[in-house]
Structure P
Amino acid sequence: MSHSNLNWNRAVVKVGSALIAPDGKGCSTRFLLALADFIHTSMQSKKQVVIVSSGSVAAGAGLVNFDLNQPVSIPQKQALAAIGQSLVMQHWQKLFDNQCAQILLTRSDLESEKRVFNAKNTLNTLFQMNAIPIINENDSVVVDELVVGDNDNLAARVAVTCNADLLIICSDVDGLFNKNPQQHCDAELIQFVETIDETISGYAEATHNPIATGGMQTKIDAAKFAMESGIDTLIVNGRKATTFEQLKQSKKTGTLFVGKNK
């Protein structure tokens, strides 16, 4: 894959709660219309796309008027996820003419050879049906705390499972910076990363978003996992329509983590 132009056939796109539920409750199309158009255009070009979608907890909170700014227990998060997951699916479905298909996974599903085999078969069959897989962690039954099973790393594992050649992680910043751009006006965007070393890891700062389960560190961890399997990873600003205009034109945007042997 060229460092300036993108050439891919199958992509996994991770979309976080900050894009699906920017107000911390319910679902909104505010930041999803441009993304949906990019996915539609890609599929028209015979490309295949998997969406790894957060948002079920925030969606559930909106439905039952639950304040996520207060301390939230794991059973409460799991219950909110159970309430909100169907709303998230309805939300995605209304953005596409293609049929959307829900798949709920846990880390153990992707660490079991038999279940990985079954997941691959399901995904390949959905691609044949021209459906759009919408994947989320099965938050309502997962044993560990939700922050352990963040969707950045889930997306990376899904990308490896379905033999994707591109992982796109949508964030609320333009990519990886050498400093926090929200706090430092002289922060510089890192355009390309070929090796994740201590310097790159040091650029990551944890999120303070109460509805998110990871920050830049989880995105770097996910990129490293994908890179090691030869999958290129983009961290992009999912709040900017221009991001997806560039991607529609196969132009690199954000920070590109280059897969090994590329």
Structure Q
Amino acid sequence: MDRDALAQFLRRRRDAIRPEEVGLPPGVRRRTSGLRREEVAQLTGMSVDYYGRLEQARGPQPSTQMVRALARALRLTQDETDHLYRLAGHAVPDRGGVATHVRPALLYVLDRLQDAPAFVCTDTEVVLARNHLARLLMGDIDGLTGLPASAIWRWFTDPRSRELVPPDEREEHSRVRVADLRAAWARRRSDADMRELVDGLLACSPEFAALWARHEVAARRMQRKTFATRVGAITLDCEVLAAADGQHLVVLTPPAGSAALEQLRLLAVVGAHVVG
């Protein structure tokens, strides 16, 4: 780990980003046009003290999860992200299979969606980036690595992952998820991450194995979902928008004529109060 070079790089990249580029208000009385340290900390989910020590070249080695979060918050290109990994003393991630680097344009879209939860995920349901409302809906999944980072893995191996979904909708969720994974598997069945996920689920989950044996194939594009939240159940239309590099932009929107928009706004207020 090169602490001095890492600190300089973080400061330079923070100074180069305007608040409005990441969905923050420009504000007043700024000494520079870039982000403040506390704003980077907010965007990455780390403490202000932790991030401050990184910029002062006296912090501990950040984990790979922290490096990924910093790369997203600072809108780094793929080359800049690789550079950040090296400065932090980590190997550059393998680029095989689906890309895990979220393009700045997609991050920009996420930041602009204030009234709609949205996230970017891979075809194995690994969430790469999400906006504030999506965090409130989906709960704490930051920092997960390996197979547990995949939402479909958690769905079939961890009963707690189903608590946000009403019992009468869980069977459909299982069927739709397996059919969608079957479509992704057909596109890249030889990739290591796909083989590991499917083989692991077949070994660990009889429910998954039974659904997989049906050979149902259907890429998810639109689905209505209900989420259990602090403000009650919220039903939203989930639309999957295809993006480049095997990634999907998923947007959750209130059905026409429903009270879901007001519920989402209330959830945002309650979530901000809880965090504060």
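Overview of results
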| quantity | calculated |
| --- | --- |
| Label whose coordinates, when distance in nm of label points 7 Å out along Cα→Cβ at positions 190 and 222 is calculated, return 3.7 (choices P, Q) | Q |
| Structures P, Q, by mean count of other Cβ atoms within 10 Å over residues 70-77: label with the highest value | Q |
| Which entry (P, Q) yields the derived value 16 for relative contact order in percent (Cα under 8 Å, 6 or more apart) | Q |
| helix-only ellipticity at 222 nm (-39500 (n - 2.57) for each DSSP H run of 4 or more, over all residues; to 500) from the coordinates reads -14000; which among P, Q | Q |
| Highest-scoring label, criterion being FRET efficiency 1/(1 + (r/R0)^6) of positions 46 and 78 (r between Cβ atoms, R0 = 30 Å, to 0.05), among P, Q | Q |
| Computed 1.05 for Cα Rg over 2.2 N^0.38 Å - originating structure among P, Q | Q |
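Coordinate-derived values only; no laboratory data. Model, not experiment: these values are computed from the prediction. Cβ atoms are built from the backbone, for glycine too; each structure is taken alone.
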